[in-house]
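Structures are listed in the sections that come next.
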Structure 1
Amino acid sequence: MPNANKRAECNAEALIIRRRSRTTTRSTARALPWLVLAALLGCPVRSYADDLPALIQKYVAWRGGAAFDQLRSVYMHGSLETAGLHGTEALWVDRAGHQRVDSDLGVLKQTQVVAPGQAWDTTASGQVETMAASDVRSLSRDEALQLPDAIRGRGEAKTTLRGVQKRGGREWAVIRVTFGDKDTYDVLINAKTGELGGFDIVEDRQSRFEGFSDWRMVDGVRMPFLQTVKTEAPGGDQVVRVAAMELNQPISPDRLARPGPIHKAAFEKGTTSTGWINFDFFQSDRIFLPAEVDGRATVVLLDSGATVSAIDKGFASALGLVPKGGFTAPGTGGIDTTGFVGGVDVRIGSLTLKHLNAAAFDFQPIATRIGHAMPFVLGDEVFNELAVDIDFAHHRLAFRDPASIDIPAGAVSVPLSRIFGNRSVPVGIDDGPAVPFEFDLGNGGPPDIYAAYSQAHPLLQAGRTSQVLGGGVGGYHPTMIVSLGKLEFAKVEFHNVPATLASDTLSGSNSNVVVGNVGLSILSRFHLVIDYSHDRLYALPYADAGTAPFDKDRLGMSLKRAADAIEVEFVSPGSPAQAAGLKAGDKIKAIDGKQAKDWPGATLAALRYRRAGDTLEITLNSGDLRKLVLADFF
């Protein structure tokens, strides 16, 4: 069974690229969905005498009065600058709920469409897919903000007067728009003139400021020809300079129609499956497959949590691939910056994936930590088109045409929902109702519970807790770890389940929309057939799925290599390592008499999962000896 606690220590690839990082461009009025920012300055300091209706009326008058109130649609196109790239953007939006955005940054192109009864977009590699519910909601709210509806409190929008915010050396009256959840959309208005200063938005625990300037009259309506998004994430700012704009023109139905599928995957002629392929179930928490990337024999990590496939920068350089741009991408450890390389081909057995756009990261620190090379991460591109049949018990999988899959007898059908970014599955915590967890084959450790849920459910922290070093892309930091009394997935109950509680920080592990992330510590206890094309997962539990104990960290010490020594990077509170007097920064010369240089990385990482009662003798560089007795400490 899997080592259930490994993600907290070193499962860096668990959330390499979250869904926010998939959508690479959006209209500036919305901001990139994968931008993760710090909260922007803004605090109520006093209240104007103007009441809310008067302030709204002043704003409407400034925008053009009746002409703005009757605005039905907007079309604009112009230039887009973001993440060190330059390109174009076109936007169509109307009050009937239709919206289309086309962005072209060269290495990355994207289309997004929302209309009554349908919503679709394209991935970084050009595949067409149904849009996640969270993105649909964001786009629809943007439409209401850009047109008169939200400020008028129409539909689901509610407005309140929030006082004053200082920005850009000026004071702005703030009208807060809400839509019945925790997201807030503050509209900054000059109380004397009605001028719009911008939108200060907190959406799904992430903040951005959308500014507007270069106002011009178009058919009686004052419209911005310069739009910016300001972020505190590196490479996250955007600038759109509008070249042309038309108002009140109908959107052609052809622009809203969903195109046919764009195929990236192909089997050898005459086949509809790769057949079984043996995989390396490394440390029982990572799936590595033999593959060729641009003709180079290597291995790829299979990761349903990666909404865009990713390539190691060093490996890309060896292939002659040069990343373009500097996009922000949230990982488990915070924010990192990545470029993209285009035209990558991946071959696995009889399957070829052609012309993928892959995000480029420096995976070397992660590879060193986990003790395994990580040249390429294969993400959603393969899941979007093919069914993936994984038999963990025999360390084998097959990619199949979704039209010709065999569902194992007795398998439980589990919905794969497009609520937010990655696909989500229902998971029960303790005796509560099922809640959505992201489905993540790249998460090799315990389930991760996001801050919004753990803060609202203190029962998660009622038992013993500690901290371990967690993270990945974006860095490593102390993460709380607990043992859940019960967790339920696919009609199987699990008990005494280790789980990490994600910090309320800027990272991919933070959302109001989904509760957490479930990975291989649970998923590998089933034979899985994953079928994105029909939004279903079929899970057949192995005989000991609900009874096999979960491996737990019984050492409480994170280690990393430093020259010929092993360095203590972090010591968990209340752990055997702390009881033995070890502390961060200590240099270890030998463990159980074996020199530091002779410990393979993977073996070193596995020390923490030995049985309770086992002992370790640590020899420090100073010559001091420390004896540790492994034990449960959370």
Structure 2
Amino acid sequence: MPFGAQLLAGGGARFRLWAPGAECVEVQLQRGADHALHRMRTANGWHELIVREAGAGSRYKYVVHRGAQSPLAVPDPASRFNPDGVHGASVVVDPDSYRWREASWSGRPWSEAAIYELHVGAFTAEGTYAAARRRLPELAALGVTAIELMPLAAFPGGRNWGYDGVLLFAPAACYGSPDELKALIDAAHSAGLMVLLDVVYNHFGPDGNYLHAYCPEFFNPGHRTPWGAAINFDGALNATVRDFFVHNALFWLEEYRFDGLRLDAVHAIRDDGTPDIVCEIARAMHQAAGRARQRHLVLENHANQSGYLVRDSRGAPVYATAQWNDDAHHALHVLISGETDGYYADYASAPLMHLGRSLAEGFSYQGEQSAFQGESRGEASGHLPPAAFIGFLQNHDMIGNRAFGDRVDAYADERLLTAAYACLLLTPQVPMLFMGEEFASSTPFLYFCDFQGDLAAAVSNGRREEFKRFAAFSDGASLERIPDPNAAATFDRCKLRWDEREHSPHKERLALVRELLALRRRHLVPWLPHIAHGGRYRVDGALLRLEWEIADGGAWRLAAYFGRDEIIADGLPAGDVVFEKGLRRGAGGAPASAHQARLGPGAVLVSRGPE
């Protein structure tokens, strides 16, 4: 890795820092209370030095001299570990110290993916990598095949969603050591689970990022973002900045053996270059050494740009493997909750049509005008395979962006949830669950952080300001009820209570999710490589019908009823029944035909085979 501290075979360590505007830089080695300074050689914006007395475990900072300004001691922006927090010293890490048990792990094909998103700190009472590792057998038994960890890059304080990371190569110390993270990944592979990591390449967090102070070349003031000047992917001296992020992606995949990355909010990355940084990272992932392991790149992209998801002549991803499907979520949310505030307004007039189109074709908005955004949104996507899209009923944003972090069971029409989960787990798109969703967890997932001083006050006040436009928070008393993101109690409330699984209604939800995942694995997954493009959908009132052609294998069909009253429906899917719930045939006056039935709210029928 060209950045940071690298142990040398003959002893010592090489330190490298890119800071073109710095007059000179020193490595400050810390030995207890003593600090030894070693002046680095400077050339072409790089500052470099081999320090023979440095080794694994050595703590260090860089002291940056900037003309008339006072010297600034900073952690390494490519630190592999900062045990005392983002303002403390970095530590030289031996990347080969961990002995992998599953060294032969080669990953899993994407067609087998069923993802479980989790936050390490809130997943268990202890909130550590080690505690999460002990829960892996239960996830494997549930039927998921991949876990996706919310961002781990070191952030300020002891609790955070992870999207305020400032040291992108350093796993957050509050969860454990680098070797403990590797042990979690190793154990997941032993259980047959892929491990994906959420990474943030559109901004740095607001506290602990010293690059603004001594390396402004890292940012491009010509582009503005919600977080200030954009990261410099396309301005002067951008090549080194791009390398920093490409190497970061490869670092997680190679040094930690993650099976893939999820790039946060690529629509917020400002890059007019060709290829842009998303494509460059994707190409580096595909071309890197060790391609015997399958690697997957997932995007979050509100712009619905299908160009990132294009396939080659063999059906393999040219760039990204898949994208989170916001359209499917938003349509489902409107259907089961009736809520139409904010971006849900774009789905309010025809939620079932939007759900059908997004499940069948990937995006529902494929260039149509978005009233919420005030512009057209999206690109054609029906030519892409369903596995290019990830569906979800909940994720960290959709829960945590609610004022009280309440989950779907708190506000949805429970009669419709079986149909919703069938649309999620028994359709060809890749499904994703959020931690605790499998047992209808009652714990909220609130927005939490651990900032200090004025920043803490600004974040707490800003959180309440966000909700002023909603009628439910039109008075000060209601706003005061919104939990303070910086309070430790807010974070503590988010920790899963695993004992809930043993009691109603949690055990019933767990049984349903297990059943649907087992049916998916047995009946759908073997056919997914043979579904090469989008399907067809039809809306009859509150009844949604979907069909995907299976090459040489007939079709996969789903009918889901989201009405509130019973109806008699005909033309129901034929073939081998995979799953059926809420239908009555030949009883109580219902039709006896195999193609007709009386449907109750939330009824669903899934089948495979020819007509």
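Here is how the numbers come out for the structure above:
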| item | result |
| --- | --- |
| Structure (1, 2) behind the derived value 2.8 of distance in nm of label points 7 Å out along Cα→Cβ at positions 134 and 342 | 1 |
| Structure (1, 2) behind the derived value -3000 of helix-only ellipticity at 222 nm (-39500 (n - 2.57) for each DSSP H run of 4 or more, over all residues; to 500) | 1 |
| Among 1, 2, structure where P(r) over Cα pairs in 20 Å bins from 0, in percent as derived comes to 19, 52, 25, 4, 0 | 2 |
| Comparison of 1, 2 by distance in nm of label points 7 Å out along Cα→Cβ at positions 366 and 390 - largest value held by | 2 |
| Ranking 1, 2 by relative contact order in percent (Cα under 8 Å, 6 or more apart), the structure that comes out highest | 1 |
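Just so you know, all these numbers are worked out from the coordinates, no wet-lab data involved. Just so we're clear, the structure is a prediction, and the values are computed from it rather than from any experiment. Cβ atoms are built from the backbone, for glycine too; each structure is taken alone.
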